[in-house]
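Take a look at these structures.
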Structure P
Amino acid sequence: MPKRTSLFDAHVTANARMVDFGGWDMPINYGSQIEEHHAVRQGAGMFDVSHMTVVDIQGPRSRGFLSYLLANDVAKLKTPGRALYSCMLNEQGGVLDDLITYYLDESCFRLVVNAATREKDLGWIELQAQAFDIAVLERSELAMIAIQGPLARQVVLDWLPGDQVSEVEELRPFCAAQLGELFIARTGYTGEDGFEVSLSPELATIFWNYCLDAGVAPCGLGARDTLRLEAGMNLYTQDMDEHVTPLESGLSWTVALDDERAFIGRDALQQQIVAGIDRKLVGLVLQGRGVLRPGQRVVTTSGDGVITSGSFSPTLQRAVGLARIPQKAMHNCQVDIRDKLFDCNIVRPPFVRNGGVCEGIL
């Protein structure tokens, strides 16, 4: 039986359509996925993301451990609250998961990893931690709510006690603050501004109901997927997995190779660079009617590729996708949709950011 978050009853009350997602009973939508998508782009929407796995790394060697575990360099985290996006690799350079690391203090860092990879991630992290004498503590008692959109920050600020407002108001993107039992991070998965708030289940229900009363739209996994796709954000198991490296997944910027730091997968990545990276992840915009779906064949003058993520874009009002194609492919391609070839433009994602269509997309 799927697990349920502490907000399950709230979803049922709101007439959510529930589905099994990574072993969790989660809302796919509350009636209209497109309306939920537009609510985030134009106002504010909220997502129950309590299924995500929160892990605290504790001990005096925590920084050294994460320096070895992650492809990005935690040496960049110098101020408490700062966050870093990175991939966790296997020895072959394949992506085991993508995650966010928060620097709390020199003996405690917080990781937020994907729900569907929980058991694999925890097993890998605990295995690698054995040589560092640190504690790996899963924070399963925490709920998490993401509130996103141009009006989202003000809703949260209005909810907070007066003595906490200034600290949260001053948070820069990819920074977080621990305020008593609240952990508020200015991060998200939509391409919009907002917060991801970790808190107790009891307080989560209070916060959720407050946001409903403030006009924030509850949003499900369907809108979350179209929002992240428009924002050009990878989805694990679709756009990258343990059989592809960050260098061929549009994530070279998350790999720190500019020093001699030893990290898992480094040798494999360096060998790939020397041999030549023959695939890349790009954005596609369909010219004409149709829908792009994962698994569709992409035809280029340099060889074939494949759609990794695809959907109708409510903001662009046309189909968009991410695709892994030959490195030399440029400008235009065709996609095989039901044995017919449709023209697409090859673009550099994101497609949408902060409510607007990015330059060069249309």
Structure Q
Amino acid sequence: MNNIMVTGGAGFIGSNFIRYVFNNTDFKGNIINYDKLTYAGNLESLKDIESKYKKRYFFVKGDISDYKKVIETFKKYKIDSVVHFAAESHVDRSILGPEDFIKTNINGTFILLKAALESAKNGSFYRFHHVSTDEVYGSLGPKGYFYETTPYDPRSPYSASKASSDHLVRAYYHTYGLNVTISNCSNNYGPYQFPEKLIPLSILNAVEGKDIPVYGDGKNVRDWLYVQDHCSAVWLVLKNGENGKTYNIGGESEKKNIEVVKKICDILEELYPSSENPNLSGKKYKDLIKFVKDRPGHDRRYAINCDKIKKELGWKQKYDFDDGIKQTVKWYLDNKEWINNIKSGEYKKWIKKNYINR
């Protein structure tokens, strides 16, 4: 690998992945960040990387559904590997407007595969790694886990679009022999996450003295994965994964949504006591928790079994949930400029109309 194209590199996981590769691996090549810069993309998340790695980091503003732009980028930068993060990824948005999810997640993945196959025919191509979600597997009962062999059973337009893109990637391996790998991950959290998801939304609303919305009874269970652990796993799969194979990546940290929110409130009381926060007017952070109407088709529980990547590639998580969530809360408290810049754009319009968490 000499020239890695990271799609969606200005987004939450993509920007963390680019930072991880440059700062934590022995990779000596170039990274080309290809991003459309939708509401969730923010180049400020990579200002330090752009400054530090001027000769090895390149940004291209483009839509993955634009074949002409994609193939132009492949040729200009001699792309030999793709890490495909770019996706419309929020369930609530997919329920209100599924069209963008079909265009980006399905058609966009097809365009990238088409370009990768063309590149492979004309020269050396190392790998196309597709980053997917555990939501393609559907919903679990109180016991059991998702395995790589679990049948797909998507329940939302978002998860259905990701399931479709997974199948496309596998088809290009079986039909055309394109070198591919797939990873399905659990819920990510950590620095630089757009404030529509449960954890950053809860942190920022609490600090601002606003209601902390929790869907339904708050007992929906998710497996939480610290974003740097996810990035280390993706890097291992990209380098050493077996062609055509899928790897589940989980945090092995199952928590009910209400547990997560209460944990955030406890950490905030420690780091920024409610008694010192002028926005709370004598309230405690937990007083802000508000249960709201559940969203349609809300999956009850996700849980990932990640034994395969541990056994075959030697991966393991570095962060447990207590460490990761405390670091995350602290990051949001310490990075108000980044947050203010994010919230002055499309997010500000959106949050006024919708309660959003995952």
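No value in this document is a laboratory result; all are computed from the given coordinates. On a predicted model such as this, the values are computed, not experimentally measured, just so you know. Cβ atoms are built from the backbone, for glycine too; each structure is taken alone.
Suppose you compute distance in nm of label points 7 Å out along Cα→Cβ at positions 127 and 151 for every structure in P, Q: which one lands on 4.8? Computing distance in nm of label points 7 Å out along Cα→Cβ at positions 127 and 151 on every structure in P, Q gives 4.8 only for P. For structures P, Q, calculate mean projected area of the Cα convex hull in nm² and state which one comes out highest. For this comparison of mean projected area of the Cα convex hull in nm², the top structure is P. When distance in nm of label points 7 Å out along Cα→Cβ at positions 95 and 295 is computed for each of P, Q, the one that comes out at 0.6 is Q. From which structure (P, Q) was helix-only ellipticity at 222 nm (-39500 (n - 2.57) for each DSSP H run of 4 or more, over all residues; to 500) calculated, if the value obtained is -7000? Value -7000 for helix-only ellipticity at 222 nm (-39500 (n - 2.57) for each DSSP H run of 4 or more, over all residues; to 500) corresponds to P out of P, Q. Work out which structure the value -0.51, -1.10 belongs to, where log10 I(q)/I(0) by the Debye sum over Cα atoms at q = 0.15, 0.26 Å⁻¹, for residues 55-110 alone was derived from one of P, Q. So the calculation was done on Q. With respect to Kirkwood radius over Cα pairs in Å, for residues 183-302 alone, the largest value across structures P, Q is given by P.
Once percent of Cα pairs over 20 Å apart, for residues 15-102 alone is evaluated on every structure in P, Q, the highest one turns out to be P.
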